[in-house]
Structure P
Amino acid sequence: MVKQGKVWLVGAGPGDPGLITLKGREVLRRADVVFFDRLVNPGILIWARPGTELVDVGKEPGGKRTEQGAIGKKLIQAARSGKQVVRLKGGDPFVFGRGGEEAEALAKAGISFEVVPGVTAGVAAPAVEGIPVTHRGLSTELVFKIGARAEGSVSGRTLVGYMSVEGLKDFLEQAVESGFSPETPAALVSKGTCRGQKTLVSTVANLAVDARMAEIRAPAVVVVGGVVALRKWIGQQNRGRLAGQRVVLTVSKALGKGWRQLFEEHGAEVWELPMTRILQLPLRESWKKEVAKAKWIVLSSGAGVRSLSGIVEDVRKLAGKRIAVVGRSTAEILKTIGLRADFTGPGPGAEALARRWPGNKPDPVLHITGNEEGGGFADFLKKKGYRVKRLVVYRNEGPQQLAQPVREALVKEGADWVVFSSGTAAERFRRLVPSWPVEPKVAVIGPVTARKARKVGWKVRALAKQVSAEGVIQAILKNIQ
């Protein structure tokens, strides 16, 4: 059975390829197929990876057009065939882009989707000409309107208010005075897209009282209009099980590549604060000799893989040697330099690899590693009678401090989850942020990391057995009610 894919409704921005959001660019790079509109600058399509299917579903006045119903069917069919689908729309998907209709169709079909907002031309185009659409003392109201062809309710309007929590009652009274019925749906969205996002749906007549009872705080925006009722269909599709939760990833940039995207797909607000920085030690001629003598080469990290490529310069010099890696993540990194592992350990940790060691005792073993990794692997094999040498070729260093606003935010607001891939990271992060308003839940990779994390005071709630973002996420989800 084919696993169902996912659809991203992505705002391409007002035209300039530099004005698509970072997240929009990221999902374009992962797409199997992109359905794009006429107003999308072709330069934006460059971000799609080679081989991605690019499908024009634009509507040209007086010319070629793809009917809206047909577009929805194409998105659904592509997702059901297991593809990762991007629906790329000019501006923002929900600002006169009919993205709401497409989201509604996907929701009714049971297709997983996510909205990636974009910069709308109604704000961007005036801005680049030096025209602010709001300005203190000159303009305190902004109305977006489309031409006479638009279909809608009797009022045909949506009213959006910024900074309206304190004056919500007055704002809603003015909405009635401007023609909205007291029974019109209204919503208040607090901390939109951020940790702790909260949405209250009511009516114009009752929203102010409901907001006071629910203790909704700024920052928030209020939305008035019939579109609020669509939330029952399309509002829940975008929210994963980590929605509203802040996750701090302390894994290195090399190991954590792609982790942010996976956590965000589950709804998390992600802060990347690597506790590891790799510094390669100056190359020594003796290292080349050690590699030449070894029958087995052991790599327990991505940094070790990169160090090996620097030592040998030409991977053909490794002909006849066998390579063992600590786990699947390191094996994938090894492939990037044109090599495949002869043996992949169960992970995580080099000691787990040592317990499953497949080599013969006469074969010399070389463990390429860093200063922070202990000699447990070599010691274990030596006790079993193997010939092992530990070669330290890089330094693992951590940050001396966090940026002050980042540290203050963590001390004041906290986080829901912190992820550690090593005991060293747990120790360093504890030193940098020793106190929290509420101690965060901790997810770790492997029992060795768990022991070291507990030793410095962290309460480990989730233990991942795989060195991968998916392994960590699954461990976390098991601990969420």
Structure Q
Amino acid sequence: MQRRREEVVELRRIGVELYPHLFERDAFSREIIESFKDDAPQRTVRIAGRIMSIRKMGKATFSHIQDSHGKIQTYLKKDDLGDAYEAFRLLDIGDIIGVEGFVFRTRMGEISIHATKYTLLAKSLRPLPIAKETKDEQGNVVVHDPFSDKELRYRQRYVDLVVNAGVKEVFLKRAKITSSIRAFLDARSYLEVETPILQPQYGGAFARPFMTHHNALDMPLYLRIANELYLKRLLVAGFDGVYEFAKDFRNEGMDKKHNPEFTMLEVYVAYKDYIWMMGMVEEMISAVAQAVNGSTTISLGGKAINFAPPWKRISMFDAIREHTGKNLRGLDVAALRRVAKELHIEVAPGEGAGSIIDAIFSERVERNLIQPTFITDYPVEMSPLAKKHRSEEGLVERFEVICNGSEICNAFSELNDPLDQRARFEEQMKQRAQGQEETQPLDEDFLRALEYGMPPAAGLGIGIDRLTMLLTGQDSIRDVILFPQMRPEH
């Protein structure tokens, strides 16, 4: 770093502008390489990118430039560049330059740019952690000192993206996932909307919120934990189908599947139910997998996961019985506690029936579901916003999709009875009074909206981060978020 700062002084002394305002480029590395033909007329190009290697050979220098599309070699010759060639000795790996020259193939067969002019665009004051590559006796590439420390990579994602080529591909695929979903929903004439991030009353999920204060109104506000209740208000207003890619915030722990800030897609369609929504989810996610990876089947950890419909459908109670041999239907809290104890699952004092069933499912069932599976028909205690089951007492019409041992989406036949919804909110408030923090607060404005009448509807929430993990083969949510939350460095 000290040497680079000395180079800055020398470059300025000889009149080189270190950070110019503009460089007009007309080509990119991949297109240059793919379109080159030896018998075509000579082509002059202007490219810009970061120096990733420098190999000096007396009066000539070979350098690789990396732009947003890939890498290409440049050839700089003293006889062509004069004094500018001498100034090139003050440049380093990591510096950003613009190069003008003609495209040719070297004697070694590599398509390159013979520079007739170069321009320094940004001097890098910190050295990049470039890995060294060698070949062993069998000709295999051996990488030495790669930039692989997870914590450093997450903190310095800007460096990670420069030196680790595969990382950029993950985020290109993430963008493709969201654009594919948007195209799927737009084709069905559903309206993309925006709802408040700062909310006077949070709701729509079981979670603790982040809280802030609005000075002008002198009132508390919450970062949303979900956008469900606002989207349902729009069904009351008469929209047939609405969706939103929402940034949600939950004040909870962090692990491989949880980040306090995450992205959710929520979709609500009037006059439909959860059975219809299962069909739409199969169709949509299989289409997204095809768009992103070119196939509805992906390989993950040595397992082939197939998203082509139809997916298995099984009720929560049947899934628990299938994987534990225990029938939980109709059991009271005391009996559920005994089952949890037999299965060596810890349950905190004061937990209700829904929480105990959820713990048993999470510990004994979820991890075993590798192929995409609809888990349906949840206990009413676990789903205060879902419609009661049309034929089974004590259940609601809800499903989750579990794939590769993780939940990727959640959906309901939406509760639109304002009296039933009020009673469920009141039950949630009783649980809160007993010490359960992650309950649904009572939202009077939402109840007022329901009292005007909301049509029957199906609602869906998909965790975009977890779906991206699945479709890109990543095992941590931090690998699919550009700038994940981290502890302070100091």
Structure R
Amino acid sequence: MNVTDGGTIRAPHQLDCDVVVVGSGPAGAAVARTVAATGARVVVLEEGPWVKTADFPVDAFSAMAQLWRDMGASVALGNAPMPLLQGRVLGGTSVVNGAISWRLPKDVWQGWIDADPALEAGLPWDELSTTFAEIERDLHIAPTDPAVAGPKNLLMAKGAEALGLEHRPIARNVDGCRGLGRCLQGCPEGHKQSMTETYLPDASRRGAQILCQVEVSGILRDGRRAVGVVGRAAGGGAVEVRADRAVVLAASAVQTPLLLIGSGIAEGPVGENFQAHPGTSVSGRFREPVEAWRGATQGHEVIGLRREGIKFEVLGYDAAIVASRLEGVGKAFSRQLRDMAHHAQWGAAIRAEMVGRVSPGWGGRPSVRYGLTDGDVAKVRRGVRVLGELLLAAGAEFVTPGVHGWHEQVSDPEVMARFEDEGPRDPKAYHVAITHLFGTCRMGSNRARSVVRPDFRHHAIDRLYVADSSVFPTNTGVNPQTSILALATLCGRAIAR
């Protein structure tokens, strides 16, 4: 793959192309690959570094420093401050996620169409379905192989079966996975089919130029028409890319609205309608070792409550992260350290009702305002209850709910069953992080209530497109990478036309 490192750009650097794409995650990579296949001249700009497969860090903390935005410590502020997780590397979050692959559920799509029928012209279900199938073929998406699942994933299947909850191996974009458990640090063998292993090399072979470590700061305009972008390379040189046909923003539901606002393009509810999937987790202690850092990072899920807005997943972390969550000091900590191989941690992702906002903050950094509604907290309580019941049904000796103001450990399923009613109503009682960010440049036919049209074009600025999950009208309740790839592919086809 031909990539120019912005660290080597020390003097002013100018490029001309047909289409410039800001962002190299699933959205940017899909647009670049699709448009480059038509013979158009494409330039992709990425703020983060290119970290090659052989250079992915072994330990999680080094990976967080090198591959994650703000070391994974970005925070959304509201009634309970919540970490906000994003990758900052060539290939975007596809490099550091759990490889979970879900098609956009048809009931979610139908909800979008019911709310705004004009969206069906830009997002026809038949074309989306065909595109999903193409993505699944290209990225080798298939259910997790039991041979690499590891105990933590097989135990979830056991617990769900005992409780009669619908469950299944997670479909993952991997090829030849050996269950190393290092998805969140970057697969050291290139088996995870991230954008740096798939779509970006495809785009490069088709002539796309890729620049990393270039932070885009503004959109160039000629009247009401986008004509390029400007930014600065890590080496200090100013970068200007002129585009004859289209400027495409694919920088995420946080960075894309900030770039629009910073460029003086504030028409529509840009930055509003921020949605996400808050998630919490529960730990269980098993008699036999689980070694949660081994096996497919996230290889099993319980989907029986998806339509209620709750989905359950196995969580896998590097041993250093597991150790960092232990309590105590000295001998007490040492005892827990010796015991940590016996603990499994499973999570509940919530399709939240809350709608927040992204705006420029101090020093140009993003300010994300987001909290949990009473209904969201009710889903979190139900999620914690079911997680505890799943772990106990799978054979855990006890569970640690991790909720302030409630039992530290629970071994009785009847006590765990009471949590949904007895659990705290205060969002600050829970450990919650948010992933899967949506909606800040939502798509729609009404320009007063949306930022881009059903064909991904900006309502007010010609030749300006948005391709990432900021165009999603709502959150989806499921892992969105495949949906992002599919919608961005449709955006690329619209540009090509």
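Summary table
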quantity	calculated
Structure (P, Q, R) behind the derived value 3.9 of distance in nm of label points 7 Å out along Cα→Cβ at positions 65 and 473	P
Source structure (of P, Q, R) for distance in nm of label points 7 Å out along Cα→Cβ at positions 9 and 217, computed value 1.3	R
Among P, Q, R, which structure scores highest (criterion: Cα Rg over 2.2 N^0.38 Å)	Q
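None of the figures in this text is laboratory data; all of them are computed from the coordinates on show. Just so it is clear, the structure is predicted and the values come from calculations on it, not from any experiment. Cβ atoms are built from the backbone, for glycine too; each structure is taken alone.
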